[in-house]
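Following are the structures in question.
What follows is calculated from the coordinates using simple rules that are stated; it is not laboratory data. Here the structure is a predicted model, which means the values were calculated and not measured. Cβ atoms are built from the backbone, for glycine too; each structure is taken alone.
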Structure P
Amino acid sequence: MRENLDIDTKTLALYYAWDHFAYHAQQRQTVFNFFLLLVGGCVAAYSAMIGESGADYNYFRSFLGVVLALASLLFWRLDKRNARLVKVSEEALKKLEARMATDINEPSIRLIENADKKVAGFLFSKIESYSQIYGVVFAVSGLVGLAMAILSVRG
């Protein structure tokens, strides 16, 4: 009876860790998609008003830049939180995969550990994680927002 309980508990632990991972990884992607929509909206609205002159247009373009810069910061923080939650599940999955690899004598089942191995290559091969790439996108978007705000005030 005890052995059946262990098997069920191991299976439950694996499903629990996987569901946690899948939920937060999907949430991370969804948040990033919303961010891209916001960026597109701000840039499109700003671009549509480039030829317009007047203080009201300048203030609104500046407002769009501030919104973009602030959104970049806030979405970056949300992404950091989601990334931590994904890592929590990855750590659990690594341990479960290690046990599974030992139980079935198959080291290649350690998928998350194997996926963490860096691949050497060209100049940008060091930038390959979601956190790194998303960080670049958030930083560039934030800087574009600041530039939009500053150029609008000066224009």
Structure Q
Amino acid sequence: MSWKVKRFEECTLHELYALLRLRSEVFVVEQDCVYQDVDNMDQQALHLWKEDAGDVVACTRVFAAGVCYPEASIGRVIVAASHRGGDLGVELMRRSEEALFALGETGPIKLMAQSYLLNWYGRQGYEPFGEEFLEDGIPHTYMLKRKV
């Protein structure tokens, strides 16, 4: 299995298709949520993913501070159903944080977590703040990792 990190314009058509396919598979089909995943933010993101036998099995997109929020951010965090249950998600987050460091980001990292994952993100140092809210019909909570 190999990790890749690329800016939008560096992705091949096949890589971009595979990333969007996994996002659709999980966020739209698996979670039964009709929403606009292609949101014109991919072009500003650094895309990080892991491949296994040619398939994308985990991915995120990371943003420098000032793009989505005043803080650096991580979003579209996904591990394919076939690869859940181990430490791949934790490694995905660690590598996403390292990608932000490589961009020169040293401040806090913000994310919008599906609320059922608060404990999972909490074990990695993220703290919830603000009130829970609905995003595309799914409960979410903002989280911040102040010290990385």
Mean count of other Cβ atoms within 10 Å over residues 73-80, calculated, reads 16.0; among P, Q the input was structure P
Distance in nm of label points 7 Å out along Cα→Cβ at positions 25 and 49: greatest across P, Q for structure P
Value 19, calculated as relative contact order in percent (Cα under 8 Å, 6 or more apart) from one of P, Q, is from structure Q
With distance in nm of label points 7 Å out along Cα→Cβ at positions 81 and 105 derived from the coordinates and found to be 4.8, which of P, Q does the value describe?
P
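Which one of P, Q has helix-only ellipticity at 222 nm (-39500 (n - 2.57) for each DSSP H run of 4 or more, over all residues; to 500), as calculated from the coordinates, equal to -6000? Write down the numbers at each step before the final one.
Numbers: P: -29500; Q: -6000.
Corresponding structure: Q.
If distance in nm of label points 7 Å out along Cα→Cβ at positions 41 and 113 computes to 4.5, which of P, Q did it come from? Can you show the working numbers first?
Details: P: 4.5; Q: 1.7.
Only structure P yields this read-out.
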Out of P, Q, which has the highest value for percent of Cα pairs over 24 Å apart?
P
Re FRET efficiency 1/(1 + (r/R0)^6) of positions 65 and 137 (r between Cβ atoms, R0 = 35 Å, to 0.05): value 1.00 computed from one entry in P, Q; matching entry is structure P
Of the structures labelled P, Q, which one yields 0.85 when FRET efficiency 1/(1 + (r/R0)^6) of positions 57 and 129 (r between Cβ atoms, R0 = 41 Å, to 0.05) is computed from its coordinates?
Q
